[in-house]
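For reference, the structures are reproduced in the following blocks.
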Structure P
Amino acid sequence: MNSTNTQPGDRETLVRVAWYYYRDNLTQAQIAKRLHVSRATAGRLLDRARQTGVVTIEIDTSGVGGLELAESICARYGLDDVVIIPQDEPSMSGQATNSRLALEAAHYLSRYLKPGATIGVGWGDTVMRAMQVLKREAFRDASLVTLTGGIDAYTPKVTGIGNAALSDFIRFIPSPFLASSPEAASMLRRERAVTDVIELAKTADASLIGIGAVDRNATILQNGIVSDEQLTTLRDHGAVGDILGEWYDPAGRVIDGEFQQLRIGVAVSDLQSMSNVIAVAGGMDKLEAIRAALNGGCVNALITSEDVARGLLLPARHG
């Protein structure tokens, strides 16, 4: 028996059951309770998931919502790949969503961790969680390079995480995320130690980036890089999201302002010509930020939550 013998609705159920069992480590009894079925039914669904190819070495997450959903997003936004994680429950917290996304992002990124590979790393809660999932052995023959300045932001997140000590494998852009003045930023951008790492980052075999929304939950606000007042000003100027500290409008166009003059690192415009730029972001509070990022054409692959995936095929909200 193969996966073509299952209907779209049946396949979606099988993917959910497989995810709950293999990725969330739920017992069959817990799955049965969540799906409102008997334990015996949960067991039979797991058996079918194995028999039909939903479960092999990997979980085929393209079954969530049907393969058509991922393919439709790829077609609409010109993406190479979309990975959709099943929605645990409508009210799942942002932290829980980020943890699940990070698990999938780490799994996805591992395909690029080959001898001699260079991996670009953005920053943000979900990206850092993905780095924590990966084991030290994964980076033994590969190297990581930061996509922005901000040693002060990166170092506490990656130094001594678990047993990975990922900082051993990372080349940092030796500068702050935001310089103290436009003049200081201009000087730093001319420093060879800075430009060498930025140029290396632009040649990365793959890069993992986050997408931030313009709201009070934004990582960039929580880390004190912007203030409430600055965030309000950015919103008033049409910003709906940020990538690597660059703010953009609903069409994905970067908004010129003080941050453009102060930030150090790879630009959103650079991402458009880089290989395998993987964005990981989810939760309905980020829907419009994710939509706008895809409109801007700087992402090749998207790892997101089921609610966002469905929302991306609906008209954009305004106001």
Structure Q
Amino acid sequence: MSEVKQRDIPELSDALGETLYSLRLNGLMYANSELSAPWGVAMPPMAGRLMFHIVTRGGCWLRFPDHEALYLEPGDLALLPRGEGHLISSSDGLECEPFFDIPVSKLTDRFEFMRYGGGGDETHVTCGVLSFDHVAGQKLISQLPPVIHMQAARGELSSQLQSLIQLMGIEASTLSTGSETVVAHLADIIVIQAIRHWIAHSPSASHGWLGALKDPKIGKALAAIHAHPEVAWTVERLAEEAGMSRSGFSARFSETVGTSVKQYLTEWRMRLARMRIMHSKTTLADLAEEMGYQSEAAFSRAYKRMFGVAPIRPKAASAAVSDI
């Protein structure tokens, strides 16, 4: 494992901020919809994906199988971090057509336009489906609620965020040269801002993994692990990063994070490794070194203990990814 001297590791004063900065979103699909009442669309569940809806004109109902319906007004944002299946319609209780059964105009590989409904009052909605390309994003999603609803009328959107949403609406409706790229980048910013808003205002964000990141002591240790998985971390070394005794640090880490230091470190490395295997051509030998293992064999054993299978070779992984 790599030995890095203390002065070689920059101090990360804001572990939560550093984690949010590391998030990488991958836009899979965007749809600009002009809908006229009566209309109803059934969105299928998309496990492992985030979905969002932004209303730029009119209003609509968002209905779920297991929790209360929401009404979206102009300027509102609804984020579904877990990709839960739901209904979106002009009125509550309306029968809905499956999303993929409704004809659309495919403008680019990732951008669609939908005009649908009975010809009545119009509602304009920009929707997107995205995924996180980082382990931090996957852990974050597990702690987020099924839906985050930010209401413009209640002042829950900053002036900057409102401007971004307005710009997205313009770009989505005109779709001029470069608009797809602009919309994709705006979507990334808007989603992260919505998550930041929830973290800042929800009591639930003070517990679990997010609470540990906010902890002034444990957060430093987590930031060090996340930034330098290749380092030969020990409980003593991480306790030093946190400015605590070994025993005090170990107990506080387990209490706030919900797992032991060693277990968290191994899980973080293995999940990073799996992502690298899926999305890069890194050899297993190089990957083992990047994850802090002295040999490919030791890395492979740890990987198999975690996932129940040996690490997939890069060629096989690349072929699998290309088939998705």
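Where a number appears in this text, it was derived from the coordinates with a stated rule and is not lab data. As the structure is a prediction and not an experimental result, all values here were calculated from the model. Cβ atoms are built from the backbone, for glycine too; each structure is taken alone.
P, Q: which one has FRET efficiency 1/(1 + (r/R0)^6) of positions 198 and 246 (r between Cβ atoms, R0 = 35 Å, to 0.05), as calculated, at 1.00? Working through the options, I get structure P.
To test your reading of the models, identify which of P, Q gives -11500 for helix-only ellipticity at 222 nm (-39500 (n - 2.57) for each DSSP H run of 4 or more, over all residues; to 500) when calculated. Clearly, the read-out refers to P. Taking FRET efficiency 1/(1 + (r/R0)^6) of positions 262 and 310 (r between Cβ atoms, R0 = 35 Å, to 0.05) as the criterion, the top-ranked structure out of P, Q is Q, with the highest value.
Structures P, Q were compared on mean projected area of the Cα convex hull in nm², and the highest value belongs to Q. For mean count of other Cβ atoms within 10 Å over residues 174-181, the calculated result is 12.5, so let me know which of P, Q that is. Matching structure: Q.
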